[in-house]
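Read through the structures below before going on.
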Structure 1
Amino acid sequence: MTTEFSLLTSDGSARRGRLKTAHGTVETPAFMPVGTAATVKAMLPQSVAATGAEIVLGNTYHLMLRPGAERVERLGGLHAFMNWPAPILTDSGGFQVMSLSKLRQIDADGVDFQSHIDGSRQRLTPESSIAIQRQLDADITMSFDECTPFPATQPQAATSMRLSMRWAERGKRAFVPRSGYGLFGIVQGSTYEDLRLESARTLTNIGFDGYAIGGLAVGEGQPAMFRTLDITVPALPDDRPRYLMGVGRPADIVGAVQRGIDMFDCVMPTRAGRTAQAFTWRGELNLRNARHRDDPRPLSDGCACPACTGHSRAYLHHLIKSDEILGAMLLTWHNLHFYQDVMRGLRGAIEKGGMADWTGWFHEEQAKGDIAAL
């Protein structure tokens, strides 16, 4: 047995599931806070857990460069290193190689690149990415892939996708099955229906513990993303978790859950927290705006996070305008808590067969917008 996924119930295409790993259980649909370099920025591990998060994401590229996978392994693995005893999924590093590295060169075997930290020459292959993720002790290992740029022509997307499929097969051969540890394949193909279906078929034939959909939320827009999900998700096995990588805003997540996605990650809630942005049921707030400076209300009524239960909008505005670190910490905590509230709402709606009503309420609330204090 590797990871174990149970589909508990469904409502339309939306699924309520449970993923069991070596370091614990994840209730799905689930949102994974991003802990790229073995930390969720501006948060203690205990604070991340307090939001309701059951799994976090780490990144192979960043951790192999600093502090190094060998060092993490010697220090007991990523769970011990970052004091996160719950499940961890590691991104393979493919996206970062393409987006951060200098002088990268792709060949059939892998990628040569220069570190964005010190310029040192590095190489990643499907096999070495799998090996590094094992050193990190990731519960869920991701296949190494080429992140297809957007926009891409059909021939460009086809060449990129087929390279990723060959790498996926090699990664599967290199992966050593262990109880509670799983390997996910990544569907590519840009926004082209035939390529997405070809990729899904290829990965299904190879066989993985879960299936991710990559190459979206890269500029194609929400309608194109949803159309691609409508094509791709039905082609994936029902008995395996489905992970939409790098998504996204709350409305993106809600729409993707309606289409059968089980897992998400995104830097958006943490990055927004560090730039004075807050997500609420009534939409997004910019705490830099002067309208908040005398507002005694919490960010969001009924929210149980420390920013909302202990502080006013006026105080948060003051922290942001004063460049105080606490402002970023509190807004990050709030955003992660809100994202987990959204996931709790989705899971509850699916269990009750009330997805249509819940999503209708959600969109109505978002459309109302925030009302300024009198």
Structure 2
Amino acid sequence: MTTDIQSLKPDLSHLKGVRVIAAMSGGVDSSVVAALLKEAGADVIGVFLHVWDYNRDEVSGHGSCCSLDDAYDARRVCDQIGIPFYNMDMRENFRENVINPFIEDYETGRTPNPCERCNRFVKFGALLNAADELEAKYVATGHYVQRNDDEEGVHIYRGNDQIKDQSYFLATTNKQQVSRILFPVGHLQKDGTRILARHYDLMTAEKHESQDICFIPAGNRIAFLKKEGAEAGFRAGDIMDREGNILGRHQGIAHYTLGQRKGLGLPNGPWHVVELDGVTARVIVAPPEDALIREVNVSGTTWLRHIKAEEKVLSKVRYQMRPSPCKIQMDGSDTILIFDELQRPTAPGQVAAFYVGDELVGGGIVSSIIQ
């Protein structure tokens, strides 16, 4: 069966002659984005963000995002399709807004979401500033997210590929930012993106996709934290139940995340981690039925559009979670999220994304769990 290539391509005719930055990661998704924009007649500039320095052993065999090899691939793709290429040094920004908070969170008992912070402060923060300097109207990325504009403004929807959907990580972007971001592959399934990559004969068409945190390509979070000097996260302490009974000992709260149920090694289980105390170095656990949550506090809430009274709101507070019905109450600058049904636990530091149907309408960061 022959695939209809034209049916896979989005209508980008409105971008003819418009200057657009293609955020190049060195992977297949951003490569296809650049090729689509070029074919549509946009004035495309490829930009690679140098955010972290890797050594060969870290990257070898694991894949990566934004390594030197990725920069080389991004440059080759830009050369291949005939667009300018810039390698921008974002290491200081990345250290300040992603790495340092990541370390601090694991020292204090939170579970960070580095992809969200990278999107908010680097890709859709500093990169949009760079777009201004380059006199570009838009930044285009390979995120699996869909955008639709109408008379009411910009609307952001989940990607058609429900497995690859990345709208969750955009929940803290603001209206001004999303108005300048394009997602040319958000309507595609991942297989469709690779078909287009082969159609354009891109050298990244078959490139392996890493699932690790970009600055920990080998996936060894503990080794990374120790290397970065997160001493407070590795103080030994007690593992206790909610009644104060000591069930065991641990070698640091950085080894745990809220909701964790595997690898605890405790008697009379199963147990779920329900609290991490960075002050006392205690890990608190509870039986699965007592670990479920209904309410969470959300801070730093950003709204992409106003929610109408008759609309039913859904939310997800973990990336792999299916959006679930909820109610939202505003308490000053904070938001209280109340699920209709009990949910598996999440952790402070994670994203809370709000939806109406498949439309992303806002979100924030989980600040605490209400038990």
Re distance in nm of label points 7 Å out along Cα→Cβ at positions 76 and 324: value 3.4 computed from one entry in 1, 2; matching entry is structure 1
Comparing 1, 2 on distance in nm of label points 7 Å out along Cα→Cβ at positions 108 and 252, the highest sits with 1
Output 5.2 (distance in nm of label points 7 Å out along Cα→Cβ at positions 84 and 340, calculated) maps, among 1, 2, to structure 2
Mean count of other Cβ atoms within 10 Å over residues 4-11 gets 15.4 when computed on, of labels 1, 2, structure 1
Working back from 63, 47, 41 (Cα extents along the principal axes in Å, computed), options 1, 2, answer is structure 1
Comparing 1, 2 on distance in nm of label points 7 Å out along Cα→Cβ at positions 172 and 220, the highest sits with 2
Note: helix-only ellipticity at 222 nm (-39500 (n - 2.57) for each DSSP H run of 4 or more, over all residues; to 500) at -12500, derived from one of structures 1, 2, originates from structure 1
Re Rg and Dmax of the Cα atoms in Å, for residues 28-179 alone: value 16.3, 51 computed from one entry in 1, 2; matching entry is structure 2
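No lab work stands behind these numbers, since they all come straight from the coordinates. This structure is a prediction, so every number in the text was calculated from the model and none was measured. Cβ atoms are built from the backbone, for glycine too; each structure is taken alone.
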